[in-house]
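Engineer: The structures come next, written out as structure tokens.
What follows is calculated from the coordinates using simple rules that are stated; it is not laboratory data. Everything numeric here is computed off the predicted structure, so don't read it as measured data. Cβ atoms are built from the backbone, for glycine too; each structure is taken alone.
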Structure 1
Amino acid sequence: MTVFGPYDQAALDAQYNNQAKVADVAAIAQRWLARGEEARNQLSCDLDLAYGPHERHRLDVFPAARPDAPILAFIHGGYWHSRDKTLGHYLAPTYVAADVTFVSVGYRLCPEVTIADVVADVTAAIDWIHANSERVGGRADKLHVAGHSAGGHLAAMLCGPGGRPGLLKGGCSVSGLHDLEPIRLCYLNQHLHLRPGDVAPLSPIARARGLKKGGDRLPPLIATVGLDEGPEYLRQRDDLVAALHAAGQPALSIDVAAGNHFTALEALGDPHHDLCLAMLRQMLSPGF
């Protein structure tokens with residue numbers, strides 16, 4: 001029996017089970033953490049700045065040398081229920097070298113809280129960074145956001161209607177989850193407890209489809225996916241970009257050739273890859 005699109009339960013679960021799809025995921029995570037430790041040892045950084053009362057309401061800042069630098073706030077993945085902000089530290093050297101202040105954002109995890117609470121957390125983080133840009137080491141009017149997987153969903157929410165489009169100058173979703181209906185229906189919901197009524201308000205695709213052409217301009221969004229991630233991840237990206245384009249909003253699709261769910265993120269830190277170059281262009285010479 002199908003439960004979503006053409007998928008029965010086992011097939012839908014398989015579409016979103018990245019641990020099973022990528023054989024060396026543990027080694028990849030360890031590589032990221034080791035490179036993150038190197039980044040903390042080699043770069044100036046200000047760790048665990050509080051933007052709220054919870055122990056996970058914390059930011060790690062890797063400031064650029066120039067005080068008027070653009071700021072990139074990065075939101076880690078982990079399907080909203082695992083991982084932490086140290087996972088993205090390995091990306092910092094690329095951006096600091098380009099005179100961009102890199103901020104890694106922490107947030108509370110499901111099932112202690114709901115996905116709506118997680119959205120509220122990262123919204124509060126963006127508000128704090130904007131209000132404290134001088135302390136962070138950059139300009140409030142040059143604030144951008146990027147995220148991976150669940151973090152890609154959160155970045156898209158922040159850039160979309162009802163998020164923080166007035167504060168953000170652009171964003172990037174790497175392998176993001178933009179339609180939460182299949183997430184509600186697959187094995188992941190044992191951690192997330194999504195209800196049917198939660199899906200549309202928390203799905204960037206549904207929110208983008210509600211936009212009217214000619215409305216206020218949203219921040220430009222880069223949406224990327226690894227071509228080896230499978231049809232559901234491609235659909236998630238393509239449907240979001242199509243909805244934004246239908247509303248006359250700026251969105252750019254970039255593919256990571258031969259990329260899986262994890263190596264797709266590595267492209268964001270590779271200064272020779274089109275994804276990283278597009279992110280740098282968005283921050284340093286905006287205008288797509």
Structure 2
Amino acid sequence: MLTTYHTHSYFCDGSMHPEDYVRAAVEKGFTAIGFSSHAPVLFETDWNMKQELLNDYIETILRLKEKYKNRIQVYTGLETDYYPNSPDYRCIPGLDYTIGAIHFIYSKENNRYMALDGTPEEFLETLNTIFDGDVEAMVKAYYSLLTEMISKRPPDIAGHIDILKKNNAGDRFFSEKFQWYRLAVETALNEIKNKGIIVEVNTGGISRGYTTEVYPSVWIMKMMREMEIPVVLNSDAHNPDWIDAYYEKALTMIKSAGYTTQRVLIDGVWQDVKL
């Protein structure tokens with residue numbers, strides 16, 4: 001069953017109209033597609049949706065849901081950030097689900113929000129400004145925020161949970177074999193398990209040229225499988241052509257971790273289907 005619930009159109013940092021994604025999904029034989037624009041934040045970025053576009057976004061997806069109801073299931077979501085005083089979008093009318101993700105960390109010293117998964121230059125700026133170059137402290141802070149988000153504001157899906165590896169090609173800053181790293185991941189997974197959250201297997205890092213493998217790494221997926229944490233395959237597409245990018249590769253990885261099903265939103269209900 002082909003689905004994706006993580007897509008970004010021109011309402012945020014993606015390209016083209018949401019209908020272009022729906023048409024592409026129909027052509028590729030998708031059962032369902034969900035939209036997850038980056039929700040508005042309380043500070044300026046060049047990739048989050050503007051607050052004044054939120055209602056138009058939701059209404060646009062609702063119109064597409066009705067227009068294509070006999071051809072494909074269309075769902076309305078948001079990719080929401082978690083930081084001090086961040087808005088809670090989970091109960092907005094017309095919303096079917098949320099993807100919770102950590103992209104920023106607040107710097108008290110500079111009174112600004114800094115990127116955790118931005119460009120290599122932004123990553124280094126955050127590392128040096130907030131953590132004095134201590135990557136272990138930075139990684140632990142990220143997973144602590146992720147765990148706190150799951151605990152206090154659980155989304156339906158936890159998004160790209162090991163996204164810090166985006167700027168760690170060749171183990172430039174840390175090894176995923178470090179015990180402290182694996183303990184930080186395991187702590188977050190325990191809370192994900194406790195809250196019954198779905199973890200996405202995200203191919204967007206590959207399609208956008210950031211990584212050579214999916215989020216999360218296969219060893220994390222194996223840990224998740226042992227904990228019986230459900231997964232959903234998402235493309236994190238920022239272009240209609242990418243809605244199924246690297247799905248074959250991702251499916252191989254998911255199955256190698258021991259999964260035989262994924263959890264999908266079909267007929268308005270999250271349910272397990274065979275891979």
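Engineer: 1, 2: which one has Rg/Rh (Cα atoms, Kirkwood Rh), for residues 126-221 alone, as calculated, at 0.95? Intermediate results must be reported in sequence, preceding the final value.
Structural biologist: Numbers: 1: 1.03; 2: 0.95.
Of the options listed, only 2 reproduces it.
Engineer: For which of 1, 2 does distance in nm of label points 7 Å out along Cα→Cβ at positions 86 and 262, calculated from the coordinates, equal 1.7?
Structural biologist: On the way: 1: 1.7; 2: 2.4.
Attributed to the structure labelled 1.
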